[in-house]
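Asks: Just below sit the structures, each encoded as structure tokens.
Only the coordinates and a few stated rules stand behind these numbers; no lab work does. Predicted, not measured: the structure shown is a model, and the values here were computed from it. Cβ atoms are built from the backbone, for glycine too; each structure is taken alone.
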Structure I
Amino acid sequence: MTSSMNSDVQNRLQWSLLSLRLGVFIVMIMWTFDKFVNPGHSARIFEHFYGISGSSDIVAYILGGLQLILVLAFVAGIKKRITYGLIFVMHGLSTLSSYNQYIDGFNNLLFFTAWPMWAACFALYLLRDQDVKFTIK
């Protein structure tokens with residue numbers, strides 16, 4: 001491969017990874033904001049999908065604060081092995097904890113969107129060293 005072709009492929013890869021990172025960020029930041037705007041919703045999610053009951057607004061705010069730090073570090077490309085890995089694991093737990101929704105798939109089609117996002121998280125983790133566009137080194 002010539003150097004200009006290699007440069008073109010590298011440029012396309014960087015823009016592709018940036019688009020994946022921004023797409024994942026949009027979903028994750030909305031989940032984060034939900035913990036602040038509607039902490040009761042978080043409590044219901046924890047109970048229904050994770051079997052954790054008795055969560056208070058304070059717990060939602062603390063988890064939201066921690067998640068906000070993680071999501072902002074992720075979108076900035078800080079400590080990619082850790083932040084991309086944690087985002088992958090978090091989204092994976094969310095995806096897998098929804099297993100009952102997949103059994104009745106045609107009444108829960110929106111839950112299936114979690115799978116391509118999880119794949120994007122995996123691709124970002126694997127290609128984290130190439131994801132350099134608009135990241136903090």
Structure II
Amino acid sequence: MLSLNPYLSFKDNARDAIEFYQSVFGGDLQISTFGDFEGMVQDPAEKDLVMHSQLTSPDGFVLMASDTPSSMPYREPGGSSVSVSGEDEAKLQGFWDGLSEGGTVTMPYDTPPWGGRFGMLRDKFGIDWMVALNAAQG
């Protein structure tokens with residue numbers, strides 16, 4: 001079995017971001033810091049930064065995130081979006097409401113010409129999201 005999972009990079013707020021995503025999606029969260037592993041810390045001030053985190057939601061989503069230490073180049077996110085879709089209207093509405101909290105809606109979560117519901121936003125951590133309720137078939 002293989003999986004393809006979003007891995008989000010942050011400068012120094014990965015913990016806040018992944019805990020926010022846990023509040024939206026629920027699930028189990030594992031966080032390892034640079035200080036948890038001997039030899040991984042080049043700057044002692046960065047020992048509490050997230051080296052790796054993984055959120056596994058009850059719906060089977062796996063979202064990973066880490067901080068970028070000052071010894072590595074950091075590029076702000078751009079040119080990609082994380083997409084969440086399905087048939088559970090109430091759950092998708094909850095995801096939309098949670099992700100949009102403190103963020104910027106770039107396309108309201110509404111009925112597009114192809115049916116269902118669709119919206120786009122940039123969350124408060126600068127990550128772009130698309131939420132789609134699949135159109136009813138029939």
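Asks: If we compute relative contact order in percent (Cα under 8 Å, 6 or more apart) for structures I, II, which one ends up with the highest value?
Replies: Working: I: 32; II: 21.
Comparing I, II by relative contact order in percent (Cα under 8 Å, 6 or more apart), the maximum is at I.
Asks: For distance in nm of label points 7 Å out along Cα→Cβ at positions 69 and 93, which structure out of I, II has the highest calculated value?
Replies: Values: I: 1.6; II: 4.6.
Going through I, II one by one, distance in nm of label points 7 Å out along Cα→Cβ at positions 69 and 93 peaks for structure II.
Asks: Assuming 23, 46, 26, 5 is P(r) over Cα pairs in 10 Å bins from 0, in percent, for residues 13-76 alone as calculated from a single structure, say which of I, II it is.
Replies: Numbers: I: 23, 43, 24, 9, 1; II: 23, 46, 26, 5.
So the calculation was done on II.
Asks: In terms of percent of Cα pairs over 13 Å apart, for residues 53-116 alone, which of structures I, II is highest? Don't jump to the answer; show the numbers that get you there.
Replies: Details: I: 70; II: 78.
Greatest value across I, II: structure II.
Asks: Can I ask one more? Suppose you compute helix-only ellipticity at 222 nm (-39500 (n - 2.57) for each DSSP H run of 4 or more, over all residues; to 500) for every structure in I, II: which one lands on -25500?
Replies: I
Asks: Continuing with this model, one more query. One of I, II was used to compute distance in nm of label points 7 Å out along Cα→Cβ at positions 21 and 101, and the result was 1.7. Which label is that? Please report the intermediate quantities before stating the final value.
Replies: Working: I: 2.7; II: 1.7.
It was calculated from structure II.
Asks: Give the label, chosen from I, II, of the structure having the highest value of distance in nm of label points 7 Å out along Cα→Cβ at positions 5 and 37. Let's see the in-between values first.
Replies: Working: I: 4.8; II: 1.4.
Of structures I, II, the maximum of distance in nm of label points 7 Å out along Cα→Cβ at positions 5 and 37 occurs in I.
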